[in-house]
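Chemist: Multiple structures follow.
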Structure I
Amino acid sequence: MDLDALLSVTGGWLSGKGEESDVVVSSRIRLARNLAQYPFLTRTDDQTRLEIEQTLRDAVSQLHRRAAARSEASGEAASDRKTGKNDDTNCSSLHYDDLAFIDVEVLSRIDRQFLMERQLISRELSEASGPRAVVIGNSQQTSVMINEEDHLRMQILRSGFNLDDCWNEMNRLDDAIESQVAYAFHEQFGYLTACPTNVGTGIRVSVMMHLPALVQTREIQKVFQAMQKMGLAVRGLYGEGSQAMGDFYQISNQITLGKSEVEIIDMIRDVVPNIINYERRVRKALVSESHQQLHDQVARAYGILRNAQTISSEETLHLLSSLRMGVNLGLIDTPDLSLANELFIQTQPAHLQKRYSRELSSAERNTARAGYLRERLSEAEGDEE
């Protein structure tokens, strides 16, 4: 996979076309797995990590070959149907033939950060050392990390509030890989993981939400308190250990042991609509009580983003948050939601440096960021004409 080519391709999870996309940016399900024949990574050397990487790479390659065989069988089945023969072919909906293997160990720091900004690898995988890799789907909605904290970390991303699709796809991917390798599993404790908090199902269900109205009115503290009482975690844009940027928060489960995958998904599914409705009520109140002030806030944000000659990452995220809320409330026509989502990612440091094909100082990034924003927003205005 050509990472430079990804600059011009937006991940499907940023499309803004999913359900409840005014508040929910994306849904994600992640599974942690380990191979039965190897120790956890904290007790391995580079040679063992290399063996793990190769074993899992071979397993993914098998998925490619099986996908090709299914495709051929599907074509033969279509021909058989025309001639009246029975069709016993069972074709999976997974597209394993579009998965690309990337050796993370040989990537530059900027390339690793680029993948992290795209939510395709974790901070832990980016900053680790030794043999490690990631397998990425062309739509950037499937990611399989190898030798992160566990031997295997699989994730499925979808636009909007769409946990069912995430789980259905993840379940098929997990089964397909498990058909090639043996997972570390205990009859009493379930799937065994490097961190005890992941033992059991090994599942993390998370929903990325944009909550600018709750932040602006300081009602967000009530959300934090409610989530804590329910045993749910609230994290920033890049998950554990990251700060909330651009008023984005990830709501996820903390418990993986003692509940089934479906029970954990249902718990998140029951909670998120309450937060969505809370954010919408506060947005509506802001429009009703201070429409002119809110409209001015959005217009000023757009004006700065559209005309600034230099702008920091922090200020950009703050202004884009106001802009995204304005788009969803109909206070501004340009840009559309998809572009507003994309700008949050494309203006991150590694994206800018890849665009210029070199490392940039902080001041240079601020200038490049402003130039990119002017260019994209100008193009969007042209599209409206």
Structure II
Amino acid sequence: MGELKRTPLYEEHIKAGARMVEFSDFEMPVQYVGVIKEHLNTRENVSLFDVSHMGEILVEGKEAAELLQKLTANDISKMYDGRAQYSILMNENGGAVDDIVIYRFNEEKYFICVNAANREKDFNWISSHNDTGATVLNLSDEYAQIAVQGPKSIPFLEEITGLELSSVKFYHFLTGKFPGDIDTIYSRTGYTGEKGFELYISPDKAVFVWNFLLEKGEKYGILPAGLGARDTLRLEMGYPLYGHELTDEITPLEAGLDRFVKLEKGNFFGRETLLKQKEGGLRRKIYPIIIKEKGIPREGYKILVNSVENGYITSGTISPVLKRGIGVGMIENIHLKKLDEVDIIIRDKNFKAIIWETPFVKKK
């Protein structure tokens, strides 16, 4: 492995005393003052996340929609200007190349946010299957991204920007200025389950924007938050993480993402496999699980159904809100239902757990 990459905010993380770790070939902050405090602050106030490691790909031209319709599971034709769409970038076998967010600027311009580990993979995949004539550009180094998340995030951002951000619906976006005349994409999206925006800006403006937000957000209880809280927050919501609940081998149907798979839209990569799964039934699927005893399910831990090994944990943690071990796991038994009991093997001991539902933490 070569030298790790750094986001434009690396030095700010060091100054703030963040503990840095390797993540998707980047040096990223895992925590500043502690995962639980950062997690709860996001649930109660407002937190800042550096997500500049994420990638951005531009697909444009008259053939842009045609190309994306062929490569993704969701339906591009349902989008309109200013709309964002969660989707799955598919391979021919029904697995996921990545899960992505697509932004429609106009009928010939689509901007895609991809996972950090898949920047090059996604760009190469889209480019190699571009037989339509669309233009595909990897703009990952031309954007920094800062997520402002929490119940107080929208009034805070409205106060400092003067924009009517409360009128922007979930999975919609607008372009505007950030103080200092900084061009910004304000995306009403996030990975926490809280209200908030993700701000796309030029990398050379990232330090100014980060520090401006921290300074002006003090009265709102703002804190920087790291990857640790980002992971516990997304797990409380049951959001998938690529490489865990979605992979090149795990299909969106097995991952429980049926609502983002539009089989009726016509042909797209992996559709035949998904149709067979839909019609013939799944042999395995992802289930949410809560530990009944004191224990934490971790990735790779075995799951027993009726005392027989039948699956494994794909992601797990201790929920800072519920103060219980929660997780999601791939189980080769599609007939389980809420409250059914399973066992998780933790340090060679059986821990009782029950099948649950997501989100684990219900929002008002």
Structure III
Amino acid sequence: MRIATSSEELLKTLQKLSKGTPARSTLPILSCVLFEVDNDGVSLRTTDLEITISCKLEASIEKPGSAAIPLQTLMDITNEMDDTRIALSVNEGQRVELITNTGTYDLMGKPVEEFPALPDVDNRKASGIEASVLKEIIRMTTFAISKDELKPALTGVLFRFEEKALTAVATDGHRLVRYIRKDFENKEFSGDVIIPRKFLNLMNSLLTTNESIQIWMGDNNLTASVGKDSIFTRIIDERFPDFESVIPTDSDKEILVEREALLSAVRRVSIFSNRSTRQIALEIADDKAVVRTEDPEKASKAKEEIPIKLNGEKITVGYNAAYLKDLLMHLKSQNITLRLKTPINAGLIFPDAQEPSSDITTLLMPIRLND
């Protein structure tokens, strides 16, 4: 195999592909990038066995072939070069040679036959998701995904494809986000699928809002096409919890508050909270809410008052400040509405005014306050 390309083009492609290699692996071949050169062009591929990334490289072809080359070494040397022309060749003994105007660099490749094959993408169906919609779903949901690998169904986002709506749900058991897109036009796929966090984070880094994107659902894998790049991922084959049943419908207290005022107060007060529980209390009554905390271990405490509008009886409820901050940071409206029932029931937080094309519901479980 022998090709020639620019160091800048090669580095840009390798940086994208590096997101598909595992940080640590017992399989040395997974630390390599696979080059496949034929009459159709030059394709580069990486995988961690969950996600596979395939990119086209702009290059002139002198000799077709394939090679598995250690990605990190190739990326490191390319990163240290000024933009220059690189000739990259691999002989039958897997010896890799890079030649530029100023130097020659040799390293050993690995046997191509050890590199995992592309995922099976039979029976795939178009989803109809647009790049801007996917970006917004990722922004609104991924912070609530669970990091508990013992609960695999919660380590991704549930996408529910219906004829005229797309619903995305994420939860870690402490908080939940449900994002409904009402202007969605379904194509071929309908039903539920759980998409892993890693794939969504990768797509977030690759996408711009005006990017051309196609996503197809297969039996066990999802395929995304972004420009000339293709990304494959496993679908999480688990049953997602019945999220509708945990969203309360009988909350009898409604609080209207300026989002930034509440967020700022929580940020300041939580500095004085217990490091392990992050516990704060919201004392809600009439036209004001008191945000307070106390940590006997550090002999510290803090409180702030913010104006509110309350419809219902007064209530005091405790929350994990970190979880509450996350929810408030990801909502964009100037004012928000809290709906509560008792100090031990889940609380709902909404934008005060929903956008015409979407509907956002966030849920936060309370924590019991210390006496």
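Chemist: Suppose you compute mean count of other Cβ atoms within 10 Å over residues 131-138 for every structure in I, II, III: which one lands on 20.1?
Modeler: It traces back to III.
Chemist: One of I, II, III was used to compute P(r) over Cα pairs in 10 Å bins from 0, in percent, for residues 179-234 alone, and the answer was 20, 50, 30, 1. Which one was it?
Modeler: Answer for the origin of the read-out: II.
Chemist: Something else about it: 11.2 is what came out when mean projected area of the Cα convex hull in nm², for residues 171-282 alone was calculated for one structure; which of I, II, III is it?
Modeler: Matching structure: III.
Chemist: Computing relative contact order in percent (Cα under 8 Å, 6 or more apart) gives 21 for which of I, II, III?
Modeler: I
Chemist: Supply the structure label, taken from I, II, III, corresponding to volume of the Cα convex hull per residue in Å³ with the calculated value 143.
Modeler: The value was obtained from structure II.
No value in this document is a laboratory result; all are computed from the given coordinates. The structure presented is a predicted model; accordingly, all values stated were derived computationally and were not measured. Cβ atoms are built from the backbone, for glycine too; each structure is taken alone.
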